[in-house]
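Chemist: In the part that follows, the structures are each spelled out as structure tokens.
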Structure 1
Amino acid sequence: MTLNIRVIAPDKIVWDAKAEEIILPSSTGQLGILTGHIPILTALDIGVMRVKISKEWKPIILLGGFAEVKNDNITILVNGAEEVENINLDDVKDKLNDATKLLDKAQTSKEKIEATQIIRKAKARLQAATIINN
């Protein structure tokens, strides 16, 4: 049996495929889903969704949203998503360092919140790069 997974962003359908397993970045931690999972609705954090297809893991960066699991169908509504094919680990590390410096320089609450979001996205990209490069 397989899971039917749809990832929908405001402007497009990012992913529409079947998979053996999925791990979601829920707001309370990593959430693994296999066939036959009980129905749930969960909030998603910025992070990496991992999808297992033909015994290989594919990472997709999610930028927050919600997921509904029901009858082996998973519908994921996200603010944005990034499919990751080729990602350079060194570039990702540099961007994370730049984002950390941006947070250090932030003075207003708004600047700190924006810098924190950039760091969270950079960390998700680093996690995805680590998955691909292993």
Structure 2
Amino acid sequence: MFWKNHSPYTQSRNQYMSAIFYHGTKQKMMAEESRDKLQKEVSRPIVTKILPAGIFYNAENYHQKYMLRQHNEVLEKLNFSDEDILTSHVTARLNGYLGGYGSIKQFDQECNTFGLSEGQLSFMRTQIQKRQKN
């Protein structure tokens, strides 16, 4: 899934680098094996780094759930706090939908798990449809 959801070919600054962080020898080996398998299938060199996991620091709030934060009307309508935005599974899913990942059909299949009111769900459907038209 990792290799299918980003470009492992672009060398970027540390803030935006492509990387897999591992927590042990087994994870490191799995990451290297998956990278090596993909490299045999593509001609461009893979520059994704495989590094030991260290201390993790959250980015500033304005970076969290970037697509969701671009829709102030969604945040206001849903009344999420900064902590909710950072830690909530719901905000992660909504961020993805607002980013253009997922269809109305997929949203409708899982929206019952979000704990949103009918008005909030309707609002999100409208936003998703707008994104799909663009």
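Chemist: Which structure, out of 1, 2, was distance in nm of label points 7 Å out along Cα→Cβ at positions 41 and 65 calculated from, if the result is 3.3?
Modeler: Values: 1: 1.7; 2: 3.3.
Computing distance in nm of label points 7 Å out along Cα→Cβ at positions 41 and 65 on every structure in 1, 2 gives 3.3 only for 2.
Chemist: Same structure, new question: Out of 1, 2, choose the structure whose coordinates give distance in nm of label points 7 Å out along Cα→Cβ at positions 49 and 73 equal to 1.5 when calculated. Spell out each step's value before the answer.
Modeler: On the way: 1: 1.5; 2: 4.1.
Only structure 1 yields this read-out.
Chemist: Then there is this: If relative contact order in percent (Cα under 8 Å, 6 or more apart) is computed to be 19, which of 1, 2 is the source? Mind dumping the intermediate values first?
Modeler: On the way: 1: 22; 2: 19.
So the calculation was done on 2.
Chemist: Same structure, new question: Have a look at 1, 2 and say which one yields 33, 18, 14 for semi-axes √(5λ) of the Cα gyration tensor in Å, as calculated.
Modeler: On the way: 1: 28, 17, 11; 2: 33, 18, 14.
The correct label is 2.
Chemist: With helix-only ellipticity at 222 nm (-39500 (n - 2.57) for each DSSP H run of 4 or more, over all residues; to 500) coming out at -14500, pick the structure among 1, 2 it was computed from.
Modeler: Comparing all candidates, it corresponds to 2.
Chemist: Which structure, out of 1, 2, was FRET efficiency 1/(1 + (r/R0)^6) of positions 17 and 121 (r between Cβ atoms, R0 = 30 Å, to 0.05) derived from, given a value of 0.20? All intermediate terms of the calculation are to be shown ahead of the outcome.
Modeler: Working: 1: 0.80; 2: 0.20.
Traced to structure 2.
Chemist: Separate question: Which structure, out of 1, 2, was FRET efficiency 1/(1 + (r/R0)^6) of positions 1 and 113 (r between Cβ atoms, R0 = 41 Å, to 0.05) calculated from, if the result is 0.45? Intermediate values should be presented prior to the final figure.
Modeler: Numbers: 1: 0.45; 2: 1.00.
Label of the originating structure: 1.
Chemist: To test your reading of the models, identify which of 1, 2 gives 2.3 for distance in nm of label points 7 Å out along Cα→Cβ at positions 81 and 97 when calculated.
Modeler: 2
Read-outs: derived from the displayed coordinates by stated rules, not from any lab. Note that this is a predicted model, so its numbers are computed, not measured. Cβ atoms are built from the backbone, for glycine too; each structure is taken alone.
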